[in-house]
Structure I
Amino acid sequence: MGSNYKPIGDYIRLVDERNKGLQFTNLLGLSISKEFIPSVANIIGTDMENYKIIRKSQFACSTMQVRRDKKMPVALYSKEVPSIISQAYPIFEITDTEELLPEYLMMWFTRSEFDREACFHAVGGVRGSLEWEDFCGMKLPIPSIKKQREIVSEYNVIQNRIVLNNQLITKLEETAQAIYKQWFVDFEFPDENGKPYKSNGGEMVWCEELEKEIPEGWELKSVKDFSSEMKSGSTPRRDENEYWNSKDYPWLKTGELKNSVVIDAEEYISKKGLKESSAKLLPVNSVLIAMYGEGKTKGQVGYLKIEAATNQACCAIICENEIEATFLYYHLRINRDEIVSIAIGGAQPNLSKNIIEELSLIEPTKVIIEKHPFVEIMKLKESYTFEIKSLMDLQNIVLAKMTKVETEKTLEKILGK
């Protein structure tokens, strides 16, 4: 390492301020994605005075299970009003912000290289915890405060654009869900005069299976009958290196389905891996649903905008066209809780391809289904998602600059600047 790499411990100190007198009530947790999140802990009967107070520009971290998770959760608190956090989390702050910016240090913590080093130092078996002394001994480059501000400013410009794009995607998603409910649940789609159908006397007929009225000409169908084809995926053998040594095809796991457009995958398989396994290459505009997975993964959906294969926990639904595919995506998206409850209530705790095939939906007439705006909404979401991916690549370039400070410094000495 270069001469300007300094131990983190030289610039930070632990803080242990307790919530005496119950000054604050906003209880936070810490996610593996290095963010503060609302705590889900059961605090009934808990003495909240024992919780730690975290203030603006202070950090909270978890040094437990670093090796298992392959990440060290750490986040920078940025709000003006303090919050409280479990006493299990170490809280620390920078001793002199004229030597090291909190935002610059947080940028260093987001680098994958930092997590790999933290994992290397973790001790204590498979889970592997990181000792505080080892964390303090980890080093980072400390350029001038002016250079730190330049790097942080460049990073924040990109980050703010990512936040904006995510907000636009969220707004599009809210709009699409509102339209789905208005048109296909309340049956208030625009009639031939542009007025809400049901409330303006549109013809309704009784549906025995649903025990309610539905618009005339609409039909109750299974997902299997509505779609053209349904497939489940597979995992090529992990011990066959040739199946994984070439990035020929994106290969998705259920944890990557987050009710969103899918444009990339964490892992790839080779042509040989696809050919010699039960994995299948799925076309663009396939609708994916997670049949099982950790946490809230089950029932999550994805809309595929690349050709990709999936693991066996994904069910892929292929429709005739984008109009039907986007309609189905929002049907599954909005009815997720009901769909998951079917799995929970049955003998099999997970969803299965058979269960998904038999899910029912009300198919509108061709005239109505072709009027919905979901295709255009999905294209906008795709555009914003691709832009986010490009921006994240730019972020990684900025993060890489942090390690080049020593090189620049050496060059300046050589050139006599």
Structure II
Amino acid sequence: MGLLTVPEVTNAKVDGDKAFKIMTDGHGLYLRVGAPHRVRGGLVQKYWIAKMMFNGSRVEVGIGSAHEISLREAREANEALRVNARNGIDPRTRKVIADPKGVPTFAEAVDLYLKEKLKEFSNPKHVQQWQNTLKDYACTPKGGAGLGTKPVDTITADDVARVLKPIWAIKTETASRVRGRIEQVLAWATVKHHRKGENPARWKGNLEFLLAKPGAIKKVGHHEALPYQALPAFMKDLAGRDTVSALALQWLILTGVRSSEGRGALWSEVDQEAGVWTIPADRMKMKVPHRVPLSAQALAVAKKAKGLSDTFLFTTGTGPVSEAALRKLVKETLKQPDLTLHGFRTTLRMWMQDAGTDYEVAETVLAHKVGSDVAQAYARGDYLERRRGVMQTYANYACGQASVKDS
């Protein structure tokens, strides 16, 4: 039963100088009554209106004149409109909308997320990489059902594991990136209120029980990134090389920075007493300053480099040690022809993932941008002290002083 009665509808009018008044029957049905001066043909204008939520927005639909449509008929029409809305039919146009809840599919969420992220990418190819990897391995993978057409609020950990398993063992590094990107898209969907609950793409306490640890399935050799299990032996060999290139490579590995950032390190940027190296914005890929916590091992490398130059930490002349010199060291002297300098950042990333490092902390270690500008404005600093613990544990592991289980 509604709130209005037939006599109330029949006798409804507006008192005073108001233009109209609204009377509610409940359940989204309203009667709009015009003022006496708006009388036409001897009848006070009365009109039925239905209000409801559809596709995430409040909509208002006119049912018709109360002089032509009775209270009972208006209630029936209101209920029919609400049923249609629940079934995905737009009550204003009577057209069927594919998703009545306004929840995007995963493929739609990827597009929406990337539109908001575009300004964060300094290189257009990075956007293309995101789109291609998510399309090829998550949305519409070959030989299996993908996430593309699934509403984001229906995606489970099993769904994510299903699309990752075909490439997890043979393209481990790519698969790990895809997992992280799926996690970010679903995190965006949660913030936008398109889904609730735990992120099904989260690794720790979630996918780690459905997929093998990336480090456990990467084989030594023939990879551009060194498996972290082989890192202690590699570092032992490297530490025995008494060259500027060897010191610079140890610095890159122990700090996790990009090659140009590490090779170009200046003494003026390093606070040895505080154990912090601050790289200015103009030398960073993301064009924002980055503080690097220095482990005891990294500080020891810096101490060995003392005396080489008053400007650059690692130099063989007037400028920083060259990329070519470090590549030659890795590929020829250390006999690792398939490794790349950038691959050592991947080694660190795989170690952090298996060690259970929080995603935000791990991404900050690598100087990746995490979240939107607004989210970063409310973030609790740059996790410097938490990163210090991570990098010291990593340095201990890399130098053969701890296992990944100890981290």
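Please treat every number below as a calculation from the coordinates, not as lab data. Here the structure is a predicted model, which means the values were calculated and not measured. Cβ atoms are built from the backbone, for glycine too; each structure is taken alone.
When mean count of other Cβ atoms within 10 Å over residues 184-191 is calculated for each of the structures I, II, which structure yields the highest value?
II
If you rank structures I, II by mean projected area of the Cα convex hull in nm², which sits at the top with the largest value? Don't skip to the end; give the middle numbers.
Working: I: 27.4; II: 28.4.
Once mean projected area of the Cα convex hull in nm² is worked out for each structure, II has the highest.
Between I, II, which one scores greatest on distance in nm of label points 7 Å out along Cα→Cβ at positions 352 and 384? Mind dumping the intermediate values first?
Working: I: 3.9; II: 1.8.
For this comparison of distance in nm of label points 7 Å out along Cα→Cβ at positions 352 and 384, the top structure is I.
Identify the structure, out of I, II, from whose coordinates relative contact order in percent (Cα under 8 Å, 6 or more apart) was calculated to give 10.
Comparing all candidates, it corresponds to II.
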